[in-house]
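A.B. asks: Quick heads-up: structures coming right below.
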Structure P
Amino acid sequence: MSTNNSDPFSFFCPTKLVFGPGTTKGAGDIVAGMGIKSVLLVSGSGATRRSPGFAVLMAALDRAGVAYTIFDKVTPDPVAELVAEAAEAIRAGGLEAVVAYGGGSPIDCGKSAALAAANGVGILEFLYKRAAPNEPALPIIAVPTTAGTGSEMSSAAVTTDRANDRKLGYSIESFFPRAAIVDPENHLSMPPRVTAATGMDALTHAVESYLSLAANHVSDAVNLKCVSLIGAALPKAYADGGDLEARSAMAIAGATAGAAFSQTGLGMVHGFAHPVGARFGVAHGDANATILPYVMAALARTAAPRMRDLAAALGACRPDAPAEAGAAAFVEAIVELKSKLGIAESLSDAGIRPEDAKELLPDALGYRMRARSPRAMTDDELGRLLDAAIAGDLKAAAL
């Protein structure tokens, strides 16, 4: 697979990125400048809600005369019922927009609520394609506190259907936030464990986007830069959460990788990670990080030249290294990075048993972006790959 100069493509990301330490102070003026007078202010209920950055955001909205209703009930992997409650708060208050503060969960919850409220339809109706939106989502402004999901600059949101233990992604143009206020000062209090998981989520986005069959020149440039930034900055941010330079690099990479994968789609790392998270409660970034080297081992024969590019971006090989050697170096570099960050070596280390594969596999086989993989693996091959990830057997993953 390669990106040819004559290949047609489009790249659309209407989100205004406002980056820099302290930029949260200007959030109110940004919202008011859009003509918005009232918002649902979405956040988590714990440390995020109590953080200094949230207080700064509220003060900024107050100064700009933007009224807000706080919805601070968001939990990890927000369920459809929570989205419905947020949507009802929007409709009951006659609110005009959503400001989401936090990691991927509050931002995704805010996005889904903005679409559900605009249409008066439950989000699961759209996720299961029982209905299509007649109206775009209400305007969304995202203020991320983690560097990982990229939801602040993506057209996607994930909602959990608890009744069926499924995490379901949905993409629509109006999910692109109107503005992403990316302030690395809001990331300084992130614990090492969250730093590792969200950072590996960002890396997985850049890697899968770069290897996607829908990759293009612009997404390639973004993704290789993101991989380079993450490779250098993630270990530093993990070791020293107060390292503003490292936090800034991760914030840029996490956000812009979201813009890139909105163009290209993702791959089977996410295809497996979603059911692992939905059914067994493994944090999304941890699931991605654990599964990543096994899927890469399976792709090495098909995508070796592109994987060599990724290895070079990580500093794991020379840009002119033989493709197969570069691909092997990339897999090894991912394994080493996981080890440094305390990520589980295998899915069994994360609590997944061999007998659980039969529960996980059907969901993974139906992953909506499966066709974007650079290697078209059969159902049986994907089953063997899942078994290898559970067992921690990289050789078996190389199918």
Structure Q
Amino acid sequence: MATSVLESVPRRSAVSSSPLARYLAIDATVPAVLFASAAIIIGLHWDIAWHRSIGRDTFWSPPHIMEQVAASVAGLFCGWRVLYTTFFGTDVDRGGGVSFWGLFRGPLGGWVCIWGTIAMITSAPFDNWWHAAYGLDVKILTPPHSFLALGMITIQLGAMLMMLAEQNRSATRGGRAALLFSVSMGLIVLMVATLFYEDAGVIHLQHRTNFIKVTAAVFPLFLIAVGRAGNMKWSATAAALTYTAIMMVLNWVLALVPATPKLAPIYHQVTHLVPPGFPVLLVVPALFIDWILARRADRNDWVTAGLIGVAFVLVLNLVQWPFASFLMSLDQPNYFFGFGYWSYSERLGPWMKQFMDVPGSSFVRGSGWVGGPDLGLVAKAMGVAMLFGMVSSRIGLAWGRWMTRVRR
């Protein structure tokens, strides 16, 4: 009978018997990909602050290098895990992976990280060529930037799937594996919040109807998924706290880094990197999500989605609306809250102390935004947002149920 390639490989080779080789392939991959996931989003915010404070000076800026190093770490560790599992791993190692091309075997999250690494590294020369051919970006989502963002998100999803498989294979509830899974989902929440920053992150836009609708459509999906799939009592809350903590630290650290603009037009001088701003108070509705999920573990998912969709919109806006007003009342800039820092390309003026596009308000030249809020328009927007929240919640519940079955 013909033997397969795997059967013909000796199991006790020098590589397979090396403790270091096995450690790098099996044990070190999990912290490595979690590091890569965190470094990617931290590097992205560093890059955004670099553009807002210095401008695009060279592709080989420190944040760009950090992002590409993070991608390489994820790809190299996951690639070695696939090679080790395929040719030197035990039957248990190979049984914990999925097959590709009928030969190579590795964890599902590892394959996803490898694909994300390829996308990120491929986008680098593409982006450099794009700038050489067309000059500076007039918008964020250029083809190379879109490819780069896809690679970043893919690596973060791969890291999350690896943490998830580790958690689901664990015999105990809670513990290190469950915590790492919640943290990995918190990094994804941070990435999503970054992608929707203009609709959900800018303090001056948090009293408009778009904020109410976008937050309801986006965030319940991820918080509910981790809340259902996580083996911790407060998994969604842990994910929201991860997002909050990293944003706060980024605000405090970036604001201390000296920087001066190098690219015209310069409308006002900055002396340090511009931080991203205070995070949305997602931790409050996350607490309600965990509380509701714990009490409706075996109940109808459609009813649960309806309850969470309504609760998310009410709770988030109940705390975020007055908190945004509080931030707006502060002197600018405010170091602790990371508020009131402006890009060198911004024309500063009275609008810095005003909410924009509030329901019922209008823009008057020379006076800025006047009028509002119209409570009827706000109520209508919240009704629409609740429908969005219900749909997002139902998808999150289905995704979370699927994640409870991931073992590879």
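A.B. asks: Tell me which structure, out of P, Q, gives 42, 30, 24 once Cα extents along the principal axes in Å, for residues 50-177 alone is calculated.
C.D. replies: Value 42, 30, 24 for Cα extents along the principal axes in Å, for residues 50-177 alone corresponds to P out of P, Q.
A.B. asks: Where does the value -21000 come from, among P, Q, when helix-only ellipticity at 222 nm (-39500 (n - 2.57) for each DSSP H run of 4 or more, over all residues; to 500) is the thing being computed?
C.D. replies: Going through each structure in turn, the value belongs to Q.
A.B. asks: If we compute mean count of other Cβ atoms within 10 Å over residues 258-265 for structures P, Q, which one ends up with the highest value?
C.D. replies: Across P, Q, mean count of other Cβ atoms within 10 Å over residues 258-265 peaks for P.
A.B. asks: A value of 19 was computed for relative contact order in percent (Cα under 8 Å, 6 or more apart); which of P, Q is the source structure?
C.D. replies: Q
A.B. asks: Comparing P, Q, where is distance in nm of label points 7 Å out along Cα→Cβ at positions 234 and 298 highest?
C.D. replies: For this comparison of distance in nm of label points 7 Å out along Cα→Cβ at positions 234 and 298, the top structure is Q.
A.B. asks: Compare distance in nm of label points 7 Å out along Cα→Cβ at positions 122 and 322 across structures P, Q and report the one with the greatest value.
C.D. replies: P
A.B. asks: Given a value of 33, 23, 19 for semi-axes √(5λ) of the Cα gyration tensor in Å, point me to the structure among P, Q it was derived from.
C.D. replies: Attributed to the structure labelled P.
A.B. asks: Let me ask something else. Please state which of the structures P, Q yields 0.95 when FRET efficiency 1/(1 + (r/R0)^6) of positions 274 and 378 (r between Cβ atoms, R0 = 35 Å, to 0.05) is computed from it.
C.D. replies: P
The numbers here are math on the coordinates, done by the rules we state, and not lab data. Predicted model, so just to flag it, every value in this text is computed and none were measured. Cβ atoms are built from the backbone, for glycine too; each structure is taken alone.
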